[in-house]
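Each in structure tokens, the structures are laid out below.
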Structure I
Amino acid sequence: MNQLINERPRFETDRFTVVLLSPTEARKLAEFLLQDERLGARVPWLTDKSQDGALREAYGIGLQAAAGVIRVWGIIMRERQLQIGAMIVKNSLDGIDVDALVAPQYWDQDVIEEAAEPLMEWLEDNVDLYHTIPAVLH
């Protein structure tokens, strides 16, 4: 698992850079994204859709990332050097789960499809690293 943390893998697509975030970076990005009411309304695991609820969930994401239970990957629009989304990777009883969050103004731009492709390929090639992340039961 130290290899995963030390190398901070990153991927380039035509429009995006996808990079592994530190727990603090993950919390800050989740705070920004989850406070958007349009996005929050579409996130099924965000049970409290209020601003306080979004901040609590973002804090929890930071704690889970620090504990090694999840890994959060930022999606950066290269042209503007702007973080526009995140992919949250965790083990489940069925394998590896990936949740994607993208700022609403980019929903119609196929962000998830493009950004997820190199990450999913990397996860397949490095599945042994992710088996060391504990599964969380919800």
Structure II
Amino acid sequence: MERLNKRGLIFTIDAILAILATTIILVSVYSIFNGINSDDGDELNEIVLDFLTIAEKNYYLNLTTSGDFSKVDEFLLALPNQVCGNISIYNSDEDLIGSTSKIGCSVSNDEVIISRRTFLQNSSVYFAKMEVSYV
């Protein structure tokens, strides 16, 4: 009788391990395939937030308030090849001061990430609006 109990215990442990392994594999496969599309937006969002932060810290956004978009244009060209972007500068009354886009591409994809950043220039408030998408 004791021998039967040991055999049953071994089969039970094998079954539990098989179910556990199958569950881990299914969850892993689901996570991999489900994560393909959701990470794209996160990556684009990080790109636009980093771009606006660096552009502000290096005073590139401040130059745009006087119409000088040269540094921002150079910076847009540094975006990865598969990413298109444009940036628009507005004053506190939400009047468009100017806009520029990465040369050779336009933001026209279904998944467009838009971010805004407020900055000061000569005690006046401005904001930059940036749109990015994959080509």
Structure III
Amino acid sequence: MKPKANIITFQTPLASCWLEGKTLCISSNNLPRTKENIREHYQVLKGIVRRKVCWMLHFETCQNFDEEVSAVIDEELPRICTCIAIIAKTDCEKLAASYFQQFKKVGIPVKLCESEREARVWLKRLDNQRRGISKA
């Protein structure tokens, strides 16, 4: 997943990020997550969006989050995310990305996708449902 030409991107210790309309796009790096770098990551994200938005996350990491990292994610993600489409291609990425499924319990729709196209279609469908638009 890459931004279109002339889109402003932001770098965090863990990802490249940019806005496409009302969607925050996050292309993650396969780097270990620590309490420090995940906090900095969320600080940058909050500076970009300043409110809750949909996320499209290209998740390229194969690690389980330790307790400290999980605590930061659990605290910060619900503050700025209304729904999340996660692009995870390998079995390892899918397994690691399944961590985010827990956010369904707090009302954040989550979908694991195998492609950017699938993620975009799901986000569009979800947006249409929220606005009461049905496909004829």
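What the table shows:
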| item | result |
| --- | --- |
| Which of I, II, III yields 1.33 [Cα Rg over 2.2 N^0.38 Å, for residues 52-91 alone, calculated] | I |
| Origin of the derived value 46 (percent of Cα pairs over 16 Å apart, for residues 20-67 alone; candidates I, II, III) | III |
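Throughout, read-outs are computed from the coordinates displayed, never taken from laboratory work. Bear in mind the structure is a predicted one, so any value in this text is a computation, not a measurement.
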